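What follows is a set of structures for review.
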Structure P
Amino acid sequence: MSDRRGVVIGTAGHVDHGKTALVRALTGVETDRWRQERERGLTIDIGFAPFSLASDVEAGIVDVPGHEDFLKNMLAGATGIDVLLLVIAADEGPMPQTHEHLAIARLLGISRGVVALTKSDKVDDDWLALAVETTHELMAEDQQQEAWRVIPVSATTGEGLNNLRVALKAAAQDAKVRPTDDLFRLPVDRGFSIHGTGTVVTGTIWSGAVRVGESLRLFPGGESLRVRGLQVHGDKRQEATAGRRCAVAVVGATPTEAERGSVLVADSAWCPLDRLGVRVRMLPKARQPLEHGQRIRVYLGTREVMARTLTFEREPISAGSSGWAVLALESPLLARTRDRAILRFYSPLATIGGARIVDLDPARSWMDHVEVWHRILEGSEAAAFEGAVELAGTKGLSIEEAPLRVGYSSVKIDQAASQALCKRIGKFWFSSDTMEIALQAVEETMHRLHKSNRRATGVSKEALRSVLVPNYALDLIENAISQLLREDRLEENGPLLSLPDQGAQLTQEEIEACDRLLATIVSGGLQPPRVTDLAQDLKLSRPVLDDLLRLLQEQGVTKAVTPEIHVAKAELDRMVVVVQDLLANRDPAPPTVFKEALGVSRKYLIPLLGYLDQEGVTKRTEEGRVLSP
């Protein structure tokens, strides 16, 4: 793999301001691929060209259409741009699409760029000076925008091209480096078929890396693909990394399935979403506010979907302001926290602002979380991680999902986690508040289960889990149980748990019934009354009888030979001694020998012999039973 970093330069500007001619002059490549584009002199779709810029930079240029009718194609081309090449004709100055393209670049967070004043050979010095001044005023409208160099050029004479290359080189080297150790994602802008190769998709790698032979998934369908080959600007590669235009030959999808708007990813944590929590930033020149419930167009990567906007407290978001909202999408999107999307009115078509994603599949009570959302977007990496863990709540933030929900690579998340007030349990992260909530939930649930099962000495762990796990991660509950046991806030007796001083709570009548029940079982020896007979003889309801029988078992004074036969443990212990003496020095014994030695009827003999086998006292053979080894 090349050590050079990848940088994508994208053109922007009004129609007929000379973007394609300028790219041709810089690279020698004709980016108008279609015949009708060349015949009409009008760029319709996005085009691409490699650009030799610096020894340590592998650059490519994306040329986008300038006409407002093809803004959707322009937005697809703007995907993954690191440096903007804003093109303004010196003889016309900034025009409507100049303003809109620049606004889109700002909404997408493109902070590095250069302005090329094209057609400078067509104006005199005074006019050119005025064009430069007007352009500087345009760039100064956004006070947070760093000053970009304005370079007069002529694609016809070549004047200013070297200066433009120098400025682009500086901007490229100053641009933010895209992470190659992150999750791989490539929004697809073209899908086509090549004879002998099969399906090929192209796009800009947003993050991560892809290698020949790897398995990928294609969304929105979720198809599993295999990478057959890779090219970067026509050069075959074994690996391609973030910040590069890449062609990926794949096995497992047709060009129709891999069309513009789909996304290639490698990690299994990605999943399509139909609700996104966002921070909306409205353009100052938006024609009208964004209303609650309004239908809009959302552009993320190369995909366009429709959505309904749910604004904070149903209040409109006015032009030039920002606000929290949820986008209820009509078609699923693949997204991660910190992604930037462009918003346009459904009708009439107009770019109104941008959205920065902060929450994937936000809760219905999302308005309670906007303070956490603010920390995720505006806080430190540790604060963002803590916020994402807090949003995950009692379900926990899984290690696999963390890069998506925090918006950083796994390496950055590990660094942030070391500074955050969170605890990792198994494969999940939990906040300190959630840990306390889990402890309280276990204790409160134990109180309720004790109360609803007052005749039981304890609560089975399975019963406790079944109540809590629908709303709590299992690892969190197990950790809370362990902590409560360590702190003596919970007691353990075999498979049962109980709160201190919360054993079986019997009424006086039930205590007397339990004494009568035990006496009846003891007096029956190895042939006590069956459970159905006990209920009638002692005049007890079946639920009360079952609870008392379970209580006697938990106290260790009886054992269930079968669900219908409960025998005093002391009597069973004596039976074991008799059987061990009986079989100590003899051949295998048939059932009749046991019947005589134990003095029981056949109705009880068979269950008792089964009990002895189950307890490992005896072993059944074809000749009879012997002592178990």
Structure Q
Amino acid sequence: MQHRVFTDGPETLLGPYYERMVEPRVLRAGSKAEWQERRRVLRPLVQRALALDPYPDRLPLEVHTGGALPRAGYRIERVYWQTWPEVWASGWLYVPEGIAGRAPAVLNPHGHWQDGARHPTVQSRCIGLARLGYVALAVDSVHLYDYPTGLTPLSVMTWNNIRALDYLTSRPDVDRDRVGVTGASGGAQQAMYLCALDDRLRAAVLAVLVSYFRRILMPDRHHCPCNHVPDLMRFTDEPELCAIFSPRAALMLTVTDDWTAEFPQHELRELRAIYRLWGQDDRLAHRQFPGPHDYSREMRELAYGWFARELRGDRTAPYSIPEPEHVPEPPATLSSLDAAPRADRGTEGILDWYRRRYIVQPPALEGRPSRKAYNDELRAGLRGLLGTAVPATLEPRRHSVAELGTIAALQVSFRSEPDVRLPALWIPPAESPGPVIVLLHPLGKGMTFETPHIAALHNAGWGILAPDVRLCGELHREWLHNGIVWGRPEAGMAVDDVRACVDWLCGDEQVDPRRIVLLGEGRLGVVALLAAGLDERVRATVADCCSTTYRDGGAGLPVIPNLLRVADLPQIAGLSAPRALWLYHAPPDRVGFSSRRYYDWVRRTYQSLGDADALVLSTGEKPEPGELLAWLETRRIGRA
């Protein structure tokens, strides 16, 4: 049963908040010196967002070659190069016949073409480049996610591309001072990040990609997950990412029938302003084509002209060079060249590397001072991961009365941020000031009021607040990926909403602010733990652990990028000590990361801070109403 406080839908309720979060981060710099300082600060932020901070070790490339196809004017080779220990990236190398000396080279990351680098459009530009005298390398994309360590597809693909440049510039037939990059859509996205981080590139052609992030973000669905790099919109937007490449030569290709249609009127102007600061207006060019999302032959021919002028230094070259006639290979023919190194562990090796390197191990702490110092540091780290809400006046409202069987509940609302109003159902305590439990459920307030806890708590004189926190109930939206790129993960938004609930309760004369309890179910168990850990006004917490931890896979837990670089659930739970804490669905005692022994850290924290009996760990279900009330009474929370 869903109790609606508002008649407006979630589009209206969260519309202003969404618009604020997607507002373009406009690129501005008043002078060349100001831009150079901004660029100096920006590059390491981008590197950190990509989870490449610091870069992995540059291992020996250990180049491995599979099959080869000789063709008229060029040959195709299947190549592999080492990126992480026992992990090889792969690609397709197109080498011109009869290279005299060292040739210019072009890296070709690809987007979401069917068959990837084997798609005819990707093949066509690589063959065209080879027939025109360039060494061309098309790198295979890799889509791999491990958000708790910060790992995203662009982490892997950016490092693969950096190492691809290492490979190209190590070849005796490549001029390392004349290397460019081009790609379309997802391939251009890879090129954009590579251009932002690697100064070895001299020229770039980015097709059908660059726009403000807001043009690929949507209030009701999401673009490809690989477009959403954690935290980027906290500090930048795509035009500024591209501007890091300035004043090197960049050609932008857009079309009228995708999200790049408005690029000439907005994003291009910002980029041009940066190139003018350098006095290099001619190093930035743009052309828009009528039609759909593509890297058409006409667009590729502009790229050939651009590379002729910028990599070959032929200032008399035409702006468009005809693409040599060619016949792309059947994808199966290219696949027949595959011959990965036997030692290649693939994506498993990358995951293992990230987890060995970035999962923070629980520290060995002894005594109250060290525990307290650690908790203070952990709270600061968690605030950084969860993002920051804009402070708001609560502006509480009472809307109407909802009948819940024999219980009358008030429909109320209050603000969490200036443009976010939370709906909730509220049953005041029997006596004022009395204890209150805040019920947090993934489906919102309607689901919580169907549980037997309501009647039991009400009969025992407890007040009950059941809010719809973001993104639950009336505020439900599919914003997982929006939140990732905003730097406001879903859990971060929900934690701010829970703390607004505590603010509201503490200001209500019917509530005893010393007796506020949180009950978090499902993935909102983590939200309850985070809120209690960050807000010491919460006296007791009952939280669902979903029988797992983030280091053990985190199934059912809310996505919080980079969390394992800071802590895991046991350390978050320890922030509540010595206040009362009941963890249910705690991981069972079995061999592996999910061993309950991992939760011994929480027990030791409670012992060190003086109240071991305040912690309950249970592998079972949520405590029954009688159990919950009895426990609260033993903790002297259920009575004044």
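No lab work stands behind these numbers, since they all come straight from the coordinates. Worth saying up front: this structure is predicted, and the values here are computed from it rather than measured. Cβ atoms are built from the backbone, for glycine too; each structure is taken alone.
Odds and ends about this structure:
- Taking distance in nm of label points 7 Å out along Cα→Cβ at positions 97 and 449 as the criterion, the highest value among P, Q goes to Q.
- Structure (P, Q) behind the derived value 5.0 of distance in nm of label points 7 Å out along Cα→Cβ at positions 145 and 425: P
- Structures P, Q, by relative contact order in percent (Cα under 8 Å, 6 or more apart): label with the highest value: Q
- Origin of the derived value 3, 15, 22, 21, 16, 12, 8, 3, 0, 0 (P(r) over Cα pairs in 10 Å bins from 0, in percent; candidates P, Q): Q
- At a computed 39, 22, 15 (semi-axes √(5λ) of the Cα gyration tensor in Å, for residues 113-288 alone), which of P, Q: P
- Which entry (P, Q) yields the derived value 20.6 for mean count of other Cβ atoms within 10 Å over residues 297-304: Q
- Entry that produces 14.6, 46 once Rg and Dmax of the Cα atoms in Å, for residues 385-528 alone is calculated, selected from P, Q: Q
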